[in-house]
Structure formats: structure tokens, C-alpha cells
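All of the numbers you see were taken from the coordinates with simple rules; none came from a lab. Only a predicted model underlies this, so the values are computations on that prediction, with no experimental measurement involved. Cβ atoms are built from the backbone, for glycine too; each structure is taken alone.
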Structure 1
């Protein structure tokens, strides 16, 4: 009983420290990439209820409000925060839940390490270093990254019940383990490789690797395949096809990305400076770049060290493999983001490195009180330095402008950052500043279609209509199925009385989006203005089946 009370007291102490360090996140007001899609402009999140939850759960292959993969539990979680007052001007409810999840994840890590290695002090030390680490800031302060925290939460529960199952063979533990894995997948499918983490844990430290241990995970493999297919289809349907990462289809590209990231992440963990939400691809991204060549050499050296370490322990190689397997879905081998790496990607995978660390500390301190005291001093010192760095990074999330200034200071040629920064200025009516940022963005990368589209919007807001037309035309040249560009350009032509040109634009848009209500409504309006009410009526009949509000608006125009 005393031992249990001591364990609880140690865990509570760690939770208090983690909570205190991350407390400023509650007042963070920065809105970052995708926050508009996930929260501030998401009608389902902003209208909490069974109807919204049902949409999130049932829109499997083509989510309608959030492009990308199937993540219903993350979206429902954000919906609950909106229900208790979460808004663009009040992000505290979102951050409150995120901090609670992070503290819970820290507790789960401590419990997992304690179950695996049997030493609560060392488990708590590793958990504390995780909990206050600056690389966890992004997952907490960035509202959209609720999915990362939630997926890790269920993944850790799945691993916990897996350990209990291996020690008791109780089917109830197996069932809960499988259920938690399913819920992790429904939060963020990048947790799909968790069964392989379990296999590696069977090898070490559970020491039960066998054909039976492989076959008993068959239901996990089935879920993995199902969600891999769902993710590929939904990502392709809503954000375009997944493609090889930076560098096109080069066969050398994936190995170079892996070599870069396998060195990048541990370096950031050991020396967490210049953290940002935008880690750009090194340019040029080829082996002749000294930085990339250095990563390749370091990776080869690391592999040799890990293999040689098997002469003494399985911990080093297995811990690294757990980290690698868990982070592999986010390695950008298939390109789904404009960054090469991200702090949030390392949140769950870091558990493998924490296992390795705890094992080393256990060996180092074994029956050696003086060494244990050294470890205590080092851990407390690291906790203080990490806590200071975490607070410093959290200060960058105080507001949106401070955040994007921080990103640009570290990556001054980052076109996506310029685009988001310009949107932020546009939202407060500073269209001149937005235009300046976007003009710089298209100068840096003239092939960036989103920058051209946003520049067109800025020109339009400033009344520079011909320049807006040119920018939207450039967008369409770069991406012929850019529906928003057709709609924006059509609106300009409508205001200028160029109805025939506007009609032709909407006809082009209809080819790419034959069931888009905005396009169909716009077609109806232009048919009326070009003297073809029968064609407008046909658009109304189609709209009735797709969007009642748009159909009613068009009917009102026809009747008038």
C-alpha cells in the first residue's frame, strides 16, 4: 500500500510540473495552418450536436469539411470544445483540453515504462523529460493538432493493455487493446503502425517474440490495412493524389528524406533550439548538398553503432526501430505536407527513445546510489532548461503575427508561411500588407498557385480589378481545376457587367465540379443575366437535390 501511495505521489508531482510549465498555453491566441479548416471556419465544429458528430463519423472516404484523412474522434473532440465556448477569439477551451491530454499522455508513458522496467523513479524521470520538452509545444498550442494528442492517448492505452495481455493472457485485455487501437486510428491514422511497435516490444523488452505472437495480432493487421486504404482514398479525394516527396519521382528521394529525418529528430530532441512549425526542405535536395550528405553519413554510422550494440543489449536497436516504425507514416515518403519534418510527428514515436533511455538509466544506476544521485541531478537540471525553452517557445504562440514572424525568421523563403501571414493580415483589413507579402511569395516561387489566388483576393479587396483578374487567371493556368479561382473571377466579371465571359468561366468550372452548389448557383445567375431563364431553371432543378439554400436563392432570382 505504501508503495502504491509513493508511486501515485511521484506521478502527481510530475503532472504538476508538466502542467505548470505548459500553463501559458492556455492564453495562446495564435491561429496556425489549417486551424481555419478544422475550427474557425468549420460549420460542423461550430454547430455541435448529433448531426455534426454523425457527419464526422460517416464521411469516411470523402470528408466534406476537412480535407485529408478520416479523423472523426479528433473532430468530435474539437466540437465539444466549441460547445463550451471555444471560438477564434477564445481558444482557451481548446488549449485546456489539449493540456489535459498531454498531462494524461505523460502519466501513461510513466505507467508504461514502470510496467516494462519496474522502476518508478526512472520511469518518472523519462516521463518528466517528455512532458516538459519544448517539442511538445506544437501539439498543445496548435489547435489543429488535437489529433496528435488524441491518437497518442489511445495508442498509449493500447500498449498498456497489450502489456497486461502478455502477462495474463486475459482476452478482456486483448479486446480493450484492439478497441484503443481502433480509436487511435479514428483520431489520426498515422498511428496505424502500432502493431509493428508491439512486435518489436515482443522482441524486447517483453522477450516473447514467436510465430504465435505474430499471428495473435491478425485483427490489428486487418484494421491497419483497412485504415491505410481509407486514408489513401480520402486523402486523394480531398487533397489530391499522394505523390513522392520533394524532388518528384526520383528513386533517391525517399532514402534521402529518411536519412535527413532520422538524424534531424534526435538532434532536435537533444538540442531543442529554433523550433518551428515550418521546417523547409534543404535546397538543393540532393546528395551533393553537404547537409544532406552529412545526414546520409551520420545515418550509416548510426546503423553500424546500433547493430554493434546487439553484442551487449537489444535495447538500443529495438528502441530506435520502435521510433522509426512509429514515425514512418509521417516521413514524407509519400508527400502530404509542404514541410520535411514537424515536431508533432515525433510526439508518439518518441516513446521508443524513452524506452531506450529508461533501460540505459536502469543499467547505469543498478545498485549504485551515487550514480542514481547523478541521474537525479542531471534530470532536474534538464527539466529546468527544458522548461525554460518550452516557456520561451510558448511565447511565440501568444498571437498569430508573432508566430508567423517567428516562422519567417527561421525560414525566410517559405511561401506557405507568407500565404498564411497574408491571410491573417487580410482578416484584420490590412490588405496592403497582405498584398506585399503575397507579391513576395510569388516572386520566390511563381509556380505556387495558392499564393497567386490569395494575391488575387488581395488585389480585389484593394479595388485593383485587372490585377486581380490576372492573378486568378494565373491560378487557373497553374491548376486548371481551381474552382475557387473560377468563382472569384466570375464574381469580378459579374460586377463589371461582363456576363458572357462570366458564363463561360462557370461552364468551365462545371466540367471540374458538376455538383458544386456555388458553381451551379453562379451558372443560374449568369444564364439569367445573359437572357436564358430556361437554362437557369434547369440549374434550379439540379440545385434542389444538392443545396436547398442555394436553390431557394436562385429561385428567388428567377421569380424576380
Structure 2
């Protein structure tokens, strides 16, 4: 059974499709109102649906009740699927351009007959939108930037999508009787935030049989190439997967080679050459003799290096650090002691505080921090002061029964346009911690956005800065910001900066994580979970932190519960 929030999201999509199809304003307004109704619904929705009593909810008519009921039970609805099929894909692609909603798209389509990104880009370059109200030069420039961003990443997949796809194939190959060793390689193994394709390296006693297992897997939609040592397929989701089948002796060298990166491999070859050795994808050689290495650790050892974790293999300075014994002992998932920045049904979460607490405990953590949205985030059910106080009472009651597990009282406070925080200081001071985040007015210039963050960091109640750049991978670029100034202020004020573990964000970017750490900033790895399953996104945040060279002691929520309490007490 779908939750009220899921129904609201579904109706929002349905309303958008109606608007793109030119439905009358009265009808679309009814669905827009229904979105708000379900966003704020607090009753027993499951009971209402089971009794076919949705029309008892004010503002929900018979046809809408039928649509909602079908979606709640089946996960989709025939009317939605038909509407989706009747909507040109080009219009849906245009929706991905920041600042373009159904009204503007319909205006462009009506005036110029444009129905896809290519035509839209050409029209912006030629100034064809000049005559349309609301489409000045700056707007057209922003549209072109948005289209460029979409095209630049259109052949890439988010790490979570690629990882799930790779997992199915790797597990199938692991179960095959001929398999000796198998592992995903490439940018996926290096924990990049997006990947173009998936590489899998396999050692097998029966290459032909292993290849058959690979190309005949149910997730495969197209076989691009099939051979004894190399095969390539395209999955139903569109991503390409390449398989390399090698002998078990060759496996460590091939795994290293196809893990990359190119810059790392080039630098390592140069080191080998200086040592009178050579590297190719099938081995490390002294003259014509291959130096036997049972695994990658032995391979690096033969080159006089400490083992370099895949996440660090970007050709920056990892080889120099490995040669001098200065690589960090990278953080691991089981170093995390507490889950911070979680949402519940008080704002836009799908599960209650009690349900979130149970799930956090089951995963072995000893504390958690609730951080529902603040009052300005009306679109996300932001908490008014009376709701905040009700939540505090509920947390107090839960803490009495859950001890020694503890729920900290937090809030994700919007950073307003002038850098001030949501709520009066008298309310903010009563939270155990405050996550300060930007959720609106992303278009400020670099100086204004930087000043906005600096003022928020300077606020005495700010504990953590949430998803610093506001980027959405493959969808929205982060805003312009003077990161160095922000990191300097955060270090000075002892404000942690979040690595948002949601695979759509992974923000801070791993490149900035190292910069922040070097500036003295304590990083917090937060799932920003809005439902129980979101807690499992921790793996992506930890991967991002490892890629930023972080050790356990560099991360706020590796502190045990007493250490976290001391942190909160000592910084105020």
C-alpha cells in the first residue's frame, strides 16, 4: 500500500502530464490541490483506501479517488500510463531543464512548435524566444546551460543504478561453477559518483561457459560482442557492461588495469619503468619474466608501495603517498556510530520516528538525530513551532523506553536568502543540533551565495551545513560558491559539513571533501533518509568520503554517543 507522500508525488507527476497535454486549468488545479491534501494528510490512509472511502476526504472526487485507489494498490494506474505514453518524450526531456515547467514548455510549443531539446537549443541560439513573454536573453542562456548539462551526462548512470546492475551480474557469475574470482572494476569500483559503463573482470576454468552465463542473463537486452576473452552487452536499463575473462594468474593485473584510472595507470607505469620493470594489463614484468602476484596487495608491494585503495586511484598524489607510507587508513562503514539528518512523517518522510529508530538500531547504530524540515519548507511539510514541540515530546517519550539508544532533537533549518536561519533563536537554541541547508533561490551569484553560507555558519546554533552545493547528479549543477571561504569559516566555528549520502547528491563532491579536511573541517556523513530504505544509502556516503581521503577520526558521526554529546556541548 502506498503512503500519502507517495500518492502526493504520483499526483504531482500526473498533474504535470495533464498540463503538458493542455488540460484545462480547472482540472489541473484540482490535482494540484490534491497533491497538497495528501502531503498534509495525517489520518489512517490505509483504512480509508481499504474502505473505498477516499471521497470522504474533502477535495477528492470520484474520478480522483479511483485514480488514487488504483495507484495505492497497484503501484500505477491505467490513466497515468496512457497519459505518459501519449506525451512526447521530447517534452519530458524539456522538463529536465532547470526553470522550465509545463506552462513555459506549452508556451514554447504553441508559439514555435518545439517538442524536443535539439529544437529548443537551436531556438535559444537564434534568439527565437525573444518575442515570448518571460524568455529574455538571460533565460535563454540558462536554458542552453541546462541543455548542455543534460547532454553532457545523458550517457552516464548514477552510481547506485550502476551498482545494482553490476551486482546482479556479479552474483550470477559468482554462483557459476567455473568461476574462480570475479569483481566489478572501472569507475564503479573507484566509487565515482556517475559511470558511463560497467567493467567486470572474471577468472574462469571454462571461459565459454562463463561467457554464456553472462550474455544470457535475464537483465541483458542486447549482445554487442561475444568472444572468448571479451564480451559486451547492453542491459534493459540502457547501460553497457563489458566482461573480461582471464586466467586466475592474470586476474590481479587485469583487475588493476581495468579499475584505472587512466592517470593512475600511466603514473604507475612510469614508476615501474624507473625501477627497471614494465606493466601491461596482463602482468608486471622484469625483462620477459612475469613477477607473480597473487592479488593487488602483492602487485603494489612488488612496486615498493603500500596498497592503494581503488577509491584513491585517480592519478593525483596517491602513488607518492603510498611510497612514503602516508596513505590514510580510510573510513569504513562500520566506523559510523550514529545516523544524523533523518526525516519522519512530521515533515516529508514516509516513516514515523519510532519506525526510523527501530531501523537505525537494527543496523547496529547507537544514536540518531532527527532533522525534519523547518517551517519555511512548506512544500516538504516543514514544521511549525507547535509541531516542533509535539515532536520533542514524542522524542522524550521514546528516549525513556529506548535507552541507552538515544534520539537527538534536530532540525534541517532552511538557510533563508539573507543567510538567516528559520525560526527565532529562542526555538533554535532548544534543538540538540541544527542542520542548515539551502532549498530555495539557487540562482544567487557567487558572492551572494557565499555570504549567505558564511552568515549561516556564523549562527551559534548551526551544527552542520547540509548538502553544500545543492547539486543533483545528472539533473542539476551545484550553485557557484567560494568553497575555500566556506571551509575556512566552518573550521573556525567548528561547524561540520555534510557529505549527503543520497546517490542523487553525494554532496560534498569528493574533490571538495579533501579540500575541506585539509582546511580543518570535520565532515559528517548523513543519509538524509526520508524512509527506512534510505538508511542503506550510507554506503554511498562512505564511498564518497573514502574517495576524499577521509579516515575515521575525520568524520563527526564516528564518535560514540558520549563523544557526540561532548562535541555538541563543547562547541557552544
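Table for the structure above
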| item | result |
| --- | --- |
| Of the structures 1, 2, the one that 21.2 was derived from, the read-out being mean count of other Cβ atoms within 10 Å over residues 200-207 | 2 |
| Entry that produces 0.85 once FRET efficiency 1/(1 + (r/R0)^6) of positions 32 and 152 (r between Cβ atoms, R0 = 25 Å, to 0.05) is calculated, selected from 1, 2 | 1 |
| Relative contact order in percent (Cα under 8 Å, 6 or more apart) derived as 14 - corresponding label from 1, 2 | 1 |
| Which entry (1, 2) yields the derived value -22500 for helix-only ellipticity at 222 nm (-39500 (n - 2.57) for each DSSP H run of 4 or more, over all residues; to 500) | 1 |
| With Rg and Dmax of the Cα atoms in Å derived as 26.2, 82, matching label from 1, 2 | 2 |
